[in-house]
1. Assign the value 0.96, calculated as Rg/Rh (Cα atoms, Kirkwood Rh), to the correct structure from P, Q.
2. From which structure (P, Q) was helix-only ellipticity at 222 nm (-39500 (n - 2.57) for each DSSP H run of 4 or more, over all residues; to 500) calculated, if the value obtained is -8000?
3. If you rank structures P, Q by distance in nm of label points 7 Å out along Cα→Cβ at positions 281 and 441, which sits at the top with the largest value?
4. Identify the structure, out of P, Q, from whose coordinates distance in nm of label points 7 Å out along Cα→Cβ at positions 97 and 145 was calculated to give 1.4.
Structure P
Amino acid sequence: MAETIGALLAARIDDANPGLVAGEATWSWGEVVGESVARAALFDELGLAGRHVGVLLENVPEYVFLLGGAALAGTVLVGINPTRRGGELAQDIRHTDCALVLTDAGLAPLLDGLDLGVDVVGIDGPAWAKQVEAHQGAARPTELPDAGALYLLIFTSGSTGAPKAVQMSQGRAARTAAAAVGFSPSDVLYCSMPLFHGNALLANLFPALTTGASVVLKPRFSASQFLTDVRRHGCTYFNYVGRSLSYILAQPETPQDADNQLKFCLGSEASPRDRKEFRRRFGCFVVEGYSSSEGAVVIQPFSGMPAGALGRPAAGADVAVIDPETGVECPRASFGAERQLLNATEATGEIVGRDGLSSFEGYYANDEANAERGRDGWYWTGDLGYRDADGTFFFAGRTSDWLRVDGENFAAGPLERILGRFPGVAAVVVYAVPDPRTGDQVMAAMELDAGASFDPEALTAFLVAQPDLGTKWAPRFVRIVDAIPLTATGKVDRQPLRTDGWATADPIWWRSTPADPYEPLTTDDVSALRRAFAEAGREGMLP
């Protein structure tokens, strides 16, 4: 088995089987390699071997060719998240020392007026096309980057809002792809998750490259187009994150839903109800696991595991649930007759990979985050969990102050700074509350200036006008408090707010969908929320 992405590409240079399908165009794997070689030669001419190139694109074929070119040339590709805005987006680019940013006419306006310190090049312009054309037919590099060469920087977010870019070497990318569920050249993999995230790369594109399967690339996820696309291309597999399954299930049901060639899908954070319903409607097995872009802790599902479980680590992996205060392993969970957790306080702790630092390659230019993750020589995931007597793990929330909405991770800090600009706000704390289906929703506690009152229409207008507000950041719930809770040392104490959620006598305003206006949360609304959690099998996540 090839040890690098570059070597995997080199092995496909004569492969005439379909490799990439996008719109009406199809490239064989050999043609994908040829396009990648042209980009590698261009990177070499531009002096970009070993340097960082930012890519701000949707899922277009050029993104795949750039990934291939970087793997062959030794260039480091930085996936830029287009849901970021303003100064936060600029900071991502500056933080990762990009020598160049590649984008197109659709996303280039996001960079207008930002202090990037580097050139921005449009891949859909005549200059780039001319440069690529000049390198068509170039010879494949005779020397390829080794397994330890840095290949990708994939963004996540830290609890303080400082950008964290996960480092991924060529070797780790190739090993992870090889460990994915096996495919064959006859499989067709549907890829609509964004290529700037590890999910699309490690659970779709790279496994396809490893096995010779075909990839159907979509610019973005569309629930309404999903089944049409799957049928048209004969897709046998897709990957997902967060609420994707629930969005597909929201489409009108038809007797023909199971008329497709899907075998299974792989993802994370779908509710038990959605997984079961998806299997019923579409005849497709849903496989969920636990992992992250850091790749240090992987928990795999297994047949017959208890409802709501994550699964178990691979044989030989040393993963435990640790009390973060004492560093001692927590007792195993015990359950009642109806599978209710009886010792939540004692059994719940942080999921820790005690051998995780062997695979964690660190965050780029972030010593503080690396030290925090690698305390005591272990890898601390930042996620809470518990495990039963058989070693099966269950998820119990997150320890850090970051949120995951619709599959998108982001930190509370930047949003708090934005909301702090809203007139009349003395202090604000942002935190996660659970979503009825999957992941989180955003809640903000606001302490107002003396004499000020909350104006929901003004907040809506304010949010629309903020250039640095991420697309998933707007609060779903706003709690008006007399005073933000503090610890004995004067620091903000988020835990009481998280514990309360919307179960409080304080005034709460909310939007039942992101497009609705803010309205007071009523007892009927709370009852409806509880029913939604029960229907999704997530009662244990309720505040």
Structure Q
Amino acid sequence: MSRVLLSKRALKRVIGACLAVLLALVPASQLTAAALESGGAEFDALAAEVAGYLLDTVRTPGIGQTGGDWAVLGLMRCGEPVPDSYRLFYLENAINKLKAENGELSTVKYTEYSRVVIAMAAIGADPRNVGGYDMVAPLLDYDATVYQGINGPIFALIALSCSGHGFEEVTGLYLDYILSRQFENGGFALHGTVADPDTTSMALSALSLYGERDGVADAVGPALARLSRLQRESGGFTSFASTNSESVSQAIIALCSLGVSVSDERFVKEGNSLLDNLMSYYLPGSGFEHELGGGPDVMATEQALCALAALRRQHAGLNAFFDMTDAPAIDTDAPRQGLDGKHPDVSVPPATFPDTSFSDIDRISAEEICSLADRGIITGYPDGSFAPYDTITRAEFAAVIVRALGLEAGANTAGFTDVPDGSWFYDYARTAFGYGLILGRGEGAFDPEGLITRQEAAVMLSRAAALCGLTLSLDEAAVRNILAVYDDYRSVSSWAAEALAFCCFFGIVVVPDMEILPSEQLLRGETGVMVFRLLERSLLI
């Protein structure tokens, strides 16, 4: 009798689907007031289901307000298990982003740095050394941080607390700034003179971390009172002309940060609590909506998971949501195991030829090419050269990919008419075909001696990425948006567009001078860099 083994990701989908069905059978009133506000099995099932949905939806977390920092923050603080590979993937993406931007995320919005600091603290990484870049340092520049208004110091206070209490002089300045922006009615506003619930809630979350400072306790009471008055009969809020779930999520985080119950009578209107309102946006199995009837929304789901995490931590008597002193440390030196969803046959060869070097590769590509050569994935010539500007054949490229993934020849033959038994590339072609990496050029031909183009290489690399567990769903609009930044994107063949967009999104493909050059022949040096980046992005080296 044969058995079908589910991958970890497939198993999570099954569990998530089952939880969604079970939760859908529970009356809404039980999901909100009766069970969730006091914790319990229903609450745990809900948190697990939403976390599973986000893990499956945000597969490529990186620096960014949506699909990145907030998702990582919610997942790390909600109490559900998060694979080490997911944390490492966020860290690697952040490092690559910082390298591409020379460490500068923004010159006007320093909340970009604050979010990264908070997320790094949540995964247990050092925000003062993210690939050699100090994300805390920009937040010590008071004038630059407050340039964007009150959001700057609010997020900076949270970030500086997450990175370890200290920085007394600048945190005092930020506290003074926030307290000076509090209205007589107790509220805060992002813009103008009318208090809004989002800014008031975020200010309360920031102030909760500095309760011992002068003036903070006196500000919290009036701010809570104003937040209560802003609450509507539905239990939620309207902010910036939108009645939405993110506003109530931020209010829940703020209350939990202050040790206030979400069922506090000040925050129950017409029998509707904050949690009642949040759950009205819940879509079993699909996260949360931004506005009622708007459908699943990633940002809304990330914020809702953060709110559920804050509640869960309050129920369990754990550190408040933004108190990262209990965050598990991440071991960045641990051997790379790859991503969840990696094919079990994928195994990158160890470095058996250490300290390989070549006489004709430049400093920029030396690390990538030599790292592959150390593992026997790519080779040079007897005279010590690598010939990085020489072209590479289809057979040679297939051999590099097969060796890079550690794939062994299978029983499946390619059936290509031009791959003779006994040729040096026979096993490589057979293995690449068996794993779906190559399909040939039609009419049974592989064309092993033909030169491979950049777009053909992208197709093979995207297929190899899928074996490594590196996936990304791209619709036609997303493909167009990714490729349109390049001057020659219209010359990309339709059959290669999605694969090229995938490789550009992950920074796998080498793009010289903002041109993709899809039909040009691939060079040996480019091959080494692309294959290295694929393995690096897949957390395999």
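1. Values: P: 0.96; Q: 1.03.
Structure of origin is P.
2. P
3. Q
4. Checking each candidate, the match is P.
Here, each number is a calculation from the coordinates, and none is a lab measurement. Here the structure is a predicted model, which is why all the values come from computation and not from measurement. Cβ atoms are built from the backbone, for glycine too; each structure is taken alone.
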